[in-house]
Every structure is written in structure tokens, then in C-alpha cells.
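J.: Below are structures written as C-alpha cells.
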Structure I
Amino acid sequence: MTVAARLDEVHARIARAARTAGRDTSRVKVVAVSKTKAPEAIREAYAAGQRRFGESYAQELAAKARALADLRDIEWHFVGHLQTNKAKVAAELASVVHTVDSAALARQLGKRAAKERATPLAVLVEVNVGGEPQKAGAAASEIDEVIAAVREQPSLALQGLMTVPPAGSLDGARRVFETLATLRNLHGGATVLPELSMGMSEDLEVAVAAGATYVRVGTAIFGAR
């Protein structure tokens with residue numbers, strides 16, 4: 001199956017899930033997670049109409065941004081764990097950073113964004129809803145601290161929350177996604193935090209049902225890594 005055909009199927013899945021949940025399909029945006037994929041695969045998805053691409057490693061993002069610099073309206077999303085010493089790359093090249101998980105990272109990203117860009121960098125606060133020790137993300141009790149740090153940076157624009165659920169269970173993913181939506185409501189609601197980044201290839205339907213506005217889809221678009 002071609003990348004274009006896989007993209008069509010992903011959009012069809014989202015449309016079905018949105019209809020079932022009584023949601024507007026246009027509120028769900030696909031980030032094609034292209035980490036480890038060659039620039040040629042990204043070009044194929046771009047030719048099929050995809051514009052948002054997610055990368056997880058700063059060096060890989062930089063290399064692909066150079067290789068695909070002719071695609072003027074491509075939109076890079078940073079979706080992996082971001083170390084403070086890599087903030088410069090994300091601040092310069094990303095349109096959205098989904099993974100701000102500490103006040104220290106918010107401050108460093110804000111400092112770099114002020115130097116690297118003319119417009120504020122959109123960011124989401126990553127929340128480790130499941131409390132998994134091996135995963136990045138702020139604890140629910142730390143959300144206020146991270147949000148405050150983001151708001152202190154004029155070069156950052158707070159957009160919402162992001163999470164990654166435990167693997168292997170749709171019921172577990174559903175609980176995590178619904179909890180993230182509840183946390184959004186506790187911290188100002190959709191007016192303050194309009195974006196919820198949650199859901200991947202295997203669980204995007206339950207994410208859409210829980211209110212996802214970004215789904216981060218890799219395998220279902222590009223095939224297995």
C-alpha cells in the first residue's frame with residue numbers, strides 16, 4: 001500500500017471516530033510521525049497533501065529540515081523527549097513542541113525561541129498521566145508549575161496538553177486520554193488549552209472519542225519501522 005493510500009485510510013478512521021463521537025472531523029489534525037523515515041517518504045506524504053510531520057530527535061529534525069527546505073509550507077512538530085541542550089534546534093525549526101515537561105525546559109526553550117524566531121513558538125505540556133517511571137512527562141501535580149513557566153516566556157505560546165498512554169491496552173489508553181481531558185478542564189478548559197495531543201496508530205479512535213485535536217500517527221502512514 002502506498003503512503004497516499006495509508007493516509008487516506010487514517011483520515012477515514014478519524015472521520016468514522018469523529019462521527020461516532022459527535023465531533024467535527026476538522027478539529028482533529030494528523031501529525032505524520034516521520035522519525036527514522038527517509039526524506040523521500042516524507043516527500044511522498046507531502047505530495048499526498050500531508051503538511052504536519054513529527055520528529056523525535058533534534059539532529060534528525062535538523063537534517064530533514066535541510067533536506068526538505070524546498071517544501072516551504074511543511075510544518076515540523078517536535079514530539080519526542082527534548083533535552084534542554086537541544087532546545088535551540090527545536091526553537092529554530094519546529095512549529096509546535098508537544099513535549100515541554102518541566103519548568104527548566106520551558107525557560108530554556110523560551111530563551112532560545114526569543115533568539116531564533118520572530119513569532120512565538122507553540123508548545124504543549126507533556127503529562128505522564130500513567131505515572132510510568134520510564135516515560136517523560138510532568139506529573140499531574142506539576143502541571144501548574146510548567147504552565148506558569150511557559151507563560152513567563154513571551155516567546156512561547158501555550159496551546160494545550162500532550163500524553164503517551166501505556167502500551168498494549170485500548171482500555172488503558174482510553175482511561176489515560178479521558179484523564180488528560182479532565183486535567184485540561186481543571187486547568188482552564190479548552191479556551192485556555194485548546195489542543196490535546198494524544199493517540200497514535202493503534203489507538204487513534206479512542207483518542208478522538210476522548211477529545212484529541214492532534215493525533216500522532218507513524219506506522220499507519222509510513223509502515224513499520
Structure II
Amino acid sequence: MQTLGKYLLSSVGKKQIMGLSGIYLYFFLLVHLVGNIGLLSGPEYFNQYGHLMLHTLAKIVYPIELTLLLAFLLHIGLGFKLTLENRAARPTRYAVNARKSGKSPLSRFMALTGSWMLLFVVIHVPHFRFGVTTSMPMVTYQGVEMRDLYGTAMNAFGHAWYTGFYIFSFLLIAVHLAHGVQSSLQSLGLNHPRYTTFIQRFSRGYAVVICGGFILLAIWAFVKSGGL
């Protein structure tokens with residue numbers, strides 16, 4: 001137990017736990033994007049998909065949502081803690097830029113993009129998952145009443161301000177992913193000159209595919225809902 005405690009309090013331990021939680025969250029984004037693509041299939045398909053996840057499979061989905069929340073809070077908390085510790089260890093800035101020090105220029109924006117991600121989650125999740133900021137319209141298919149998640153999404157993206165906020169958020173998330181995926185993998189030991197370039201390209205490609213997918217869906221929903 002003492003050895004475990006030292007590991008959890010060490011810089012290496014924090015980085016590896018942060019890396020594991022990050023990979024879990026990055027994978028969730030992929031799953032979430034695949035689910036959101038269902039919007040393209042129309043209201044009945046998307047609403048039935050939502051009912052399946054939130055009602056039929058609730059006993060499985062709820063624990064997963066809890067682990068995602070814990071992973072997110074852990075990831076954000078450790079990120080801020082490591083940032084503060086690094087700044088405390090280096091009270092004066094080195095007279096070199098990120099490129100000369102060997103760090104990715106994107107690493108400088110991790111705290112900023114992480115902070116914005118926290119704001120985005122606080123606004124986005126309560127609205128779509130729990131209907132906190134709006135009523136929860138219901139629809140009925142084949143005698144089964146369920147939430148009109150399709151209508152909720154289209155109504156939200158029908159507002160230019162929300163679509164703009166959503167797109168801007170995913171542009172910042174893309175910046176976070178472009179460095180975060182690489183950093184998470186390297187913190188778990190995948191750090192070797194032979195495949196560093198591949199990991200960097202994979203990280204940036206993943207960011208483009210995931211965030212680009214969410215952004216394109218937002219633009220589609222904005223146009224579909226009569227935003228233009």
C-alpha cells in the first residue's frame with residue numbers, strides 16, 4: 001500500500017493515470033460520434049437509438065456514464081495539478097521556445113483547452129442528457145413513449161449562437177486531442193524515436209476525424225433546422 005501511495009503521488013504516476021483516463025475519454029468521443037451520426041437517419045431512428053441507450057440498456061449505460069464522469073474529473077484535476085507543479089518547479093521561464101525545447105507547440109495550450117472543455121461539458125451535458133435548460137419533449141413510436149432527442153438536438157442547433165459555440169468548442173478540443181492522444185500514449189511507455197512520428201500523425205489525424213465529424217454534424221443540423 002505504501003508503494004502504491006508513493007506511485008499515485010509521484011509525477012510519473014499522475015501522468016500515467018492521466019494518460020489512462022485520457023485514452024478512455026478519447027475512445028468515448030469516437031463512440032459518441034458514431035452514435036450522433038444516427039441524426040442523419042432521421043428522428044425515428046435517432047430517438048429509438050436514444051431510448052435503447054437511456055432506457056433499455058440503462059443498467060449498463062449508467063455505470064459507464066459514472067466512470068466517464070470520474071475519468072473526466074480525474075483527467076482535468078490531474079492536468080491542472082501537474083501544470084501547477086511544473087510551474088512551481090520552474091519559477092522562471094526558460095529562454096527557449098517549445099520547438100527548441102523539443103515539446104510540441106500544442107502542449108502550451110493544454111491548460112486553456114482543458115478549461116474550455118470543462119465549460120463545454122457543464123453546458124452541453126446537462127442540456128442534452130438531462131434537459132436541465134429546456135423541456136424534455138416526448139414522442140411515441142409503436143406505442144412506446146420516449147424522449148425526442150432528435151427534436152432537442154435540431155432545436156439547439158437551430159440557434160446560430162449555440163452552433164457557433166459548439167463548433168468553436170470542438171476546434172479547441174481538436175487542439176487538445178492533437179497533443180493529448182500523443183501525450184497519453186507516451187506517458188504509458190509508447191515513446192520511442194522509431195514510432196514517435198507515427199504517434200504524432202495518428203494523434204493529429206484522430207483529432208481531425210473526431211472533431212471534424214462533430215463539426216460537420218453541427219453544420220448539417222444547423223442547415224437542416226432552417227438556420228440558414
Structure III
Amino acid sequence: MQKYNVNIPGWMHEKELKILSILAGYVPDNGSILEIGCFLGSSTTALYRGKNSSVSMDIVDNFRIGSSQSLLNIEFENLRFALCDPNMYADAREIAKTTGWHDAFRFCIGEEMYDNINVHPTSSKDFEKVKHYDLTFIDASHTLLDVKHDIEKYESDTGLLLGDDFHTSFNGVVVALNQTRKHRTLIVFEGTKLWALVPKKGYWRDVFKNNNLLFLD
């Protein structure tokens with residue numbers, strides 16, 4: 001099975017989804033993954049299909065997607081998805097109109113995957129973090145304060161932080177990373193908007209060093 005789904009509507013490119021899958025595969029057995037912000041599940045699918053079966057996965061999203069009503073009213077061609085099956089988006093949009101974005105997300109990733117992950121329909125600020133996560137993918141609000149909050153809430157000495165949209169169009173992401181990177185190595189993967197904060201020592205540093213993960217294709 002392909003480790004990502006190019007049919008699910010989203011703004012991440014295929015290379016970025018591939019990198020997520022690869023890194024999820026390095027989460028140790030019985031480890032855990034947290035995703036903050038999932039939209040319709042293209043990144044969720046990449047992480048889920050890439051991880052080992054013993055690795056648990058939590059999703060946190062309030063499923064409001066900013067001004068969700070405005071998003072529903074935007075013409076398809078103006079959404080500028082990087083990847084998308086237009087028919088899937090049309091179906092997901094109809095579901096969102098009637099029962100909300102949470103059900104649209106569930107439709108796009110499928111019932112089997114949905115039943116095997118833990119979905120928390122709340123904001124990152126309201127989510128109660130009760131365990132350590134080996135990998136956290138941050139792709140919710142891109143404002144400076146919100147990105148700083150997410151990095152500071154989910155950082156640890158041993159966990160890997162990943163995120164999307166390191167780009168001049170999202171200045172909040174860039175500034176937040178510069179303010180919170182501390183002793184960690186900041187990596188922006190070549191030809192992508194994906195960023196990683198790699199701990200100074202321990203498991204993830206060794207994974208990156210020993211597996212040549214700086215330039216992933």
C-alpha cells in the first residue's frame with residue numbers, strides 16, 4: 001500500500017507526505033505520535049501508514065478550520081490544493097455542510113483508520129497532554145503566538161517536533177521557530193516547507209545522524 005494518499009484534499013505536496021511517512025516509521029515500537037491540525041487527513045494518512053502497528057496515534061483538531069463557512073463558499077479552483085481528487089472534495093464538502101468537518105475528515109481517511117486512532121475534537125490549548133509523544137506534527141494555526149504555544153507545550157528533551165509551512169508567507173511559523181529552537185537543530189527539508197526540531201542528544205539525534213535524513217527525497 002502506498003504510504004500516503006494523493007486523493008485526499010490538502011496543501012501538502014507528495015514529497016512532504018512521503019517525508020512524514022518515513023519519519024513516522026522511525027518512531028520506536030509501542031511509541032506514540034501526536035498530530036495537531038489535520039484538515040481532511042492527508043497528513044494523518046501519511047503518518048498512520050508510515051508508522052509501525054504498535055505505535056499509537058492521537059489527533060487534535062477543533063475541526064472549525066478557521067472561518068469554516070467561508071471555506072465552504074470558496075470556489076474549488078481558488079483553494080489551490082497541492083493534491084486533491086475533486087470528487088472526494090465535493091463529497092467531503094457536502095458532508096461538512098451538513099454534519100461538520102469532523103465527519104468530512106472521517107470520510108476522507110476511511111472508517112478503518114478512524115477506528116484505529118484517537119481523535120480529540122478540541123483545540124490544542126484545551127487538549128490535556130497526559131503522556132509523552134515520540135513525534136509531534138504541528139500544523140494548526142500559523143500565528144506567532146499559537147505556533148509558540150504548540151512548540152512549548154509539546155516539546156521534550158527526547159521527542160521530535162515536526163511542522164509545516166516554514167515559508168515567508170507564514171511569518172508566524174518562521175519567527176516562532178527562531179524564538180523557541182533553543183539547543184535543538186532546526187531542519188527545513190530541501191524542496192519542502194516541512195521543518196523539524198531535532199533534540200541535541202538521544203534517540204532522534206542518532207536517527208538523523210545514522211540514517212542520512214537531512215536530504216530526504
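Just so it is clear, none of the values below were taken in a lab; they were calculated from the coordinates. Keep in mind it's a predicted model, so treat the numbers as computed, not measured. Cβ atoms are built from the backbone, for glycine too; each structure is taken alone.
J.: Which structure, out of I, II, III, was semi-axes √(5λ) of the Cα gyration tensor in Å, for residues 13-116 alone calculated from, if the result is 26, 15, 11?
T.: III
J.: Upon calculation of distance in nm of label points 7 Å out along Cα→Cβ at positions 61 and 197 from the atomic coordinates, which of the structures I, II, III produces 4.4? Before the final figure, lay out the partial values.
T.: Numbers: I: 0.8; II: 4.4; III: 2.3.
The read-out comes from structure II.
J.: I, II, III: which one has helix-only ellipticity at 222 nm (-39500 (n - 2.57) for each DSSP H run of 4 or more, over all residues; to 500), as calculated, at -13000?
T.: Details: I: -13000; II: -23500; III: -11000.
Checking each candidate, the match is I.
J.: Here's something else I'd like to know. Thinking of I, II, III, which structure, once semi-axes √(5λ) of the Cα gyration tensor in Å is computed, gives back 27, 19, 17?
T.: Values: I: 25, 23, 15; II: 36, 21, 16; III: 27, 19, 17.
Only structure III yields this read-out.
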